[in-house]
Structure I
């Protein structure tokens with residue numbers, strides 16, 4: 001393959017990638033195998049348009065002989081920046097043509113151009129999520145100084161294949177019940193978030209350059225934001241009047257609904273350390289499925305690849321692995 005040319009384009013020109021999206025192998029929603037190709041590509045194009053609508057965004061095209069063979073889209077991560085107190089950005093989209101996946105120089109050139117331009121804007125940390133089979137991108141990132149922080153495994157439950165009445169209910173400890181949370185529950189939930197994620201092995205704790213307490217702050221703010229409209233439901237588990245855990249659930253986004261993507265997400269769950277290992281997560285998940293199953297046939301949830309107990313529970317409840325993502329960080333300043 002000839003050496004690619006990398007060009008920064010005006011975000012208003014981003015529709016030039018639309019016709020080449022079908023050539024790219026690693027796409028969003030790849031863990032939802034029931035979706036049609038055109039459905040995914042149309043959703044992806046709209047997602048790209050949303051990303052470049054951010055005032056901080058940058059878009060880069062890779063081309064060979066005037067033929068587009070890849071692109072990258074960057075935007076600042078305003079939420080992370082605010083909560084963590086460091087200027088953090090993300091490569092939102094990074095894709096190369098399928099036939100050139102074995103050519104690491106293509107991805108390398110896109111990554112280098114993005115990093116160079118982002119560094120000039122004062123961004124301190126750059127993040128990106130990558131499909132685990134996208135080895136060309138993984139190697140290009142590592143050669144550019146990105147470090148692997150964690151791996152999330154995506155689970156899927158399909159009510160159209162497994163009706164809820166066929167799911168085996170987990171055992172409940174005495175006094176355990178579940179209900180929808182209210183803002184009045186927030187103080188207890190914030191305490192659980194702090195204790196559950198203080199030493200969590202996710203990317204915020206795995207990154208030694210994150211400010212002290214960053215993980216705790218992120219997960220506390222995640223819980224707080226869920227009662228301010230980020231989530232649609234917070235399901236809480238109570239044990240004799242004390243909240244022992246919570247789970248955050250979301251409906252399909254407006255963009256997903258526009259493209260007919262039938263999805264419900266359990267984005268996060270946390271259990272108070274006192275109740276870990278007593279079946280609270282299993283009941284919390286089962287009851288969340290029962291309460292919310294009318295909203296979608298397909299339910300997804302991420303968990304860390306090393307979280308064996310969660311994997312076991314989800315398998316027992318009939319969930320199946322449908323995808324995975326690696327998270328990489330690169331610090332641009334000391």
Structure II
């Protein structure tokens with residue numbers, strides 16, 4: 001064997017030794033699903049996915065709750081790429097880096113398994129506000145620049161970004177009023193201390209049904225079966241579309257056969273009647289994409305929000 005041939009063979013052997021071995025019997029031990037704080041929407045969806053993995057693989061799938069998208073992302077990015085540590089995260093994972101320094105690259109430090117779920121937001125207003133449609137809300141905001149208070153939670157949150165996108169596309173001026181949590185913000189809209197919010201469906205719908213809030217539209221591109229009869233913001237504001245998305249990811253260098261197997265099992269579960277009904281009960285729609293579709297979605301999302309944040313100048317860190 002020539003020296004160059006021997007060198008090439010040695011390099012291949014070293015690469016094979018460095019990569020995690022893929023067993024046809026995978027998984028042979030419990031899986032860990034890292035996600036956000038316990039009790040929230042991310043936690044609920046993660047537990048639905050975990051139950052599906054456990055049932056189909058015959059191995060436990062343990063949910064590991066962490067404080068924020070940045071923390072959970074760092075944990076999984078640094079985990080052993082063997083298919084036993086997964087991340088279930090919102091768009092915060094790939095958008096945070098547009099506003100602050102984060103300890104990972106969302107495109108390079110993860111394998112993208114599937115876009116799991118989506119839930120549109122609902123545009124809600126104080127019931128006594130003289131605006132019964134998106135058109136009327138825009139007219140009111142333009143007639144009184146900066147007078148309308150918009151509940152947006154923290155800078156960079158999904159609710160904040162939804163409001164910023166609305167502001168950029170319509171040219172209206174609203175006052176950004178950050179709250180620590182949606183319930184407090186919604187309570188202040190009900191009493192008229194604040195005026196509007198792009199809120200999670202599961203949080204706002206009970207108040208809409210009771211008449212304590214007025215719903216103007218949903219933020220999906222098409223009308224949502226979760227709120228039959230409610231128009232979209234996009235019907236008035238061309239190009240407006242946003243929502244709460246959750247994806248499943250693994251550390252970079254996780255073997256492709258494992259990614260393919262996980263995608264197959266998770267998507268199969270998400271499309272099951274049982275999973276769809278459980279998700280629908282909290283106003284969440286199952287998606288279930290291919291890895292490539294999820295990657296393409298993330299790239300589009302990063303580009304879109306990058307433009308919005310550049311226009312608004314919103315940042316959460318130095």
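What follows draws every value from the coordinates through simple rules; no lab data is involved. Computed from a predicted model, the values in this text were never measured in an experiment. Cβ atoms are built from the backbone, for glycine too; each structure is taken alone.
If FRET efficiency 1/(1 + (r/R0)^6) of positions 197 and 269 (r between Cβ atoms, R0 = 25 Å, to 0.05) is computed to be 0.15, which of I, II is the source?
Numbers: I: 1.00; II: 0.15.
This figure was derived from II.
Any idea which of I, II comes out highest on relative contact order in percent (Cα under 8 Å, 6 or more apart)? Intermediate results must be reported in sequence, preceding the final value.
On the way: I: 22; II: 26.
Ranking I, II on relative contact order in percent (Cα under 8 Å, 6 or more apart), first place is II.
Looking at structures I, II, which one was helix-only ellipticity at 222 nm (-39500 (n - 2.57) for each DSSP H run of 4 or more, over all residues; to 500) calculated from, given that it came out as -13000?
On the way: I: -9500; II: -13000.
Value -13000 for helix-only ellipticity at 222 nm (-39500 (n - 2.57) for each DSSP H run of 4 or more, over all residues; to 500) corresponds to II out of I, II.
Just checking, which of I, II has the largest value of distance in nm of label points 7 Å out along Cα→Cβ at positions 29 and 109?
Going through I, II one by one, distance in nm of label points 7 Å out along Cα→Cβ at positions 29 and 109 is largest in I.
Here Rg and Dmax of the Cα atoms in Å was calculated and came to 20.8, 69; which of the structures I, II was it taken from?
Checking each candidate, the match is I.
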